[in-house]
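Chemist: Some structures are shown below for you to check.
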Structure I
Amino acid sequence: MSFLGKIFTWWDGATIGTLLWSSRNGEHVGTDAQGNKYYRSRPKDGQRERRWVIYNGINDASRVPSEWHGWLHGSYDELPESHLAPSRIWEADYTPNATGTGAAYLPAGALQRGGKRARATGDYEAWTPEA
């Protein structure tokens, strides 16, 4: 991204101001597999620790892995590496949230697919009020 883009945009990564503030007031504690960087505030007397993420690319909360999500929300104080369970063979890799894009899931009957679906068959009976 260009220098001007970093100054004026916030939706595709952090602005220059956010990066400067994070470097002065925060402590970089880790980076996940997608390149997102995690920070916490430097300890000050009587203040609660703050935690935040600077995304590598588009700002989308679904890009935060579950172990870092727990750390960000204060579920535990240790860094996520100490809470990682071994990965299982059936676990799928991260896929971005496709809602609102051309790759979004459209069920049968969706207006974008023509709005037609199979008629109800079998044991379905429409309810009609009785007098």
Structure II
Amino acid sequence: MPRTEPINVPIEEMPVEVADGDLVTRYAEWGDLAVRHLDLPAGTDLAPVLKGLPDDRCVSPHWGMILEGAVHLEHADGRRDVAHAGQAYFWPAGHLAWTEQRTVFFEVGPLAEMRHVHEHITGDGG
């Protein structure tokens, strides 16, 4: 159930979405938004976890901030770019992402789309 009351949560207390060695993602639903914190090791390719979604790409837009490292992106139109530490970003739906170095970032997105991706990643979609 999405939270609607004010909340301040240490990252370490956010619910773990995926934990696989050095890769840890955390996910929560707050009001009409979902939030995710990602700590990804070098060489992480998110494409395999997106397989099975429409066009095998992320179906949610995201707004966020790169805290450490950099995220490489390929957008639905084929355009590529890199978001670096200290940069805020907006990524429209239809992207792929990967890292070349350890990367930590925090993102926010619309609840329905983010939940759809979360359920796909975790297998909680029924």
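Chemist: To test your reading of the models, identify which of I, II gives 14 for relative contact order in percent (Cα under 8 Å, 6 or more apart) when calculated.
Modeler: Answer for the origin of the read-out: I.
Chemist: Another question, if that's okay. With P(r) over Cα pairs in 5 Å bins from 0, in percent, for residues 17-72 alone coming out at 4, 14, 23, 29, 22, 7, 0, pick the structure among I, II it was computed from.
Modeler: II
Chemist: For FRET efficiency 1/(1 + (r/R0)^6) of positions 33 and 105 (r between Cβ atoms, R0 = 30 Å, to 0.05), which of I, II scores largest?
Modeler: Top value of FRET efficiency 1/(1 + (r/R0)^6) of positions 33 and 105 (r between Cβ atoms, R0 = 30 Å, to 0.05), among I, II, belongs to structure II.
Chemist: When FRET efficiency 1/(1 + (r/R0)^6) of positions 57 and 113 (r between Cβ atoms, R0 = 30 Å, to 0.05) is calculated for each of the structures I, II, which structure yields the highest value?
Modeler: Largest calculated value belongs to II.
Chemist: Using the calculated result 22.9, 75 for Rg and Dmax of the Cα atoms in Å, pick out the matching structure from I, II.
Modeler: Clearly, the read-out refers to I.
Computed from the coordinates by the stated procedures, all read-outs in this text should not be read as laboratory data. Note that the coordinates shown come from a computational prediction; the quantities given were computed from them, not determined experimentally. Cβ atoms are built from the backbone, for glycine too; each structure is taken alone.
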